[in-house]
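No lab work stands behind these numbers, since they all come straight from the coordinates. Note that this is a predicted model, so its numbers are computed, not measured. Cβ atoms are built from the backbone, for glycine too; each structure is taken alone.
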Structure 1
């Protein structure tokens, strides 16, 4: 139910969708460190939860993008020469309004 999510306004061209706040808990699998990255996602009315495609199979599923989010979570400088792959970082996605996780990789 949409009432369980914090709906936010977004700028065009993404304003044709319902967007909600989420927290990505990103784990560096080499060190075990976990950082919280506050972000947003498109709400899927059919499943009544945010779409996980971008984290599961899309651009946010690769290590190079997750590395950027991991750095940004602590306001550290981005490193754009990070080698891409799919094993360095894992992510769990949380609804900040309820505290429930709706996607888990660790």
Structure 2
């Protein structure tokens, strides 16, 4: 299932609506709502927001730049042995405690 379909289904169920009731509220065909929920097709963003709103919810969104440094840190951590990871965490905690004690 596509994430948009999951959000639509979750909002619809929380609102206590059937697909037919949601289609009547939004002017969309019930079959389209069903295909979105099943992940057969993805809803356009404006439709997703409209349907979430029709269910009585808001879906705030923020665009953030990608921070690829976190990906690199994760790749490096995966190359470490478990004992190396523990040692790194202990060192990080020690430096945090040292800074807090200043």
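Some notes on this structure:
- Ranking 1, 2 by Kirkwood radius over Cα pairs in Å, the structure that comes out highest: 2
- With helix-only ellipticity at 222 nm (-39500 (n - 2.57) for each DSSP H run of 4 or more, over all residues; to 500) derived as -21500, matching label from 1, 2: 2
- Of the structures 1, 2, the one that 4.1 was derived from, the read-out being distance in nm of label points 7 Å out along Cα→Cβ at positions 7 and 79: 1
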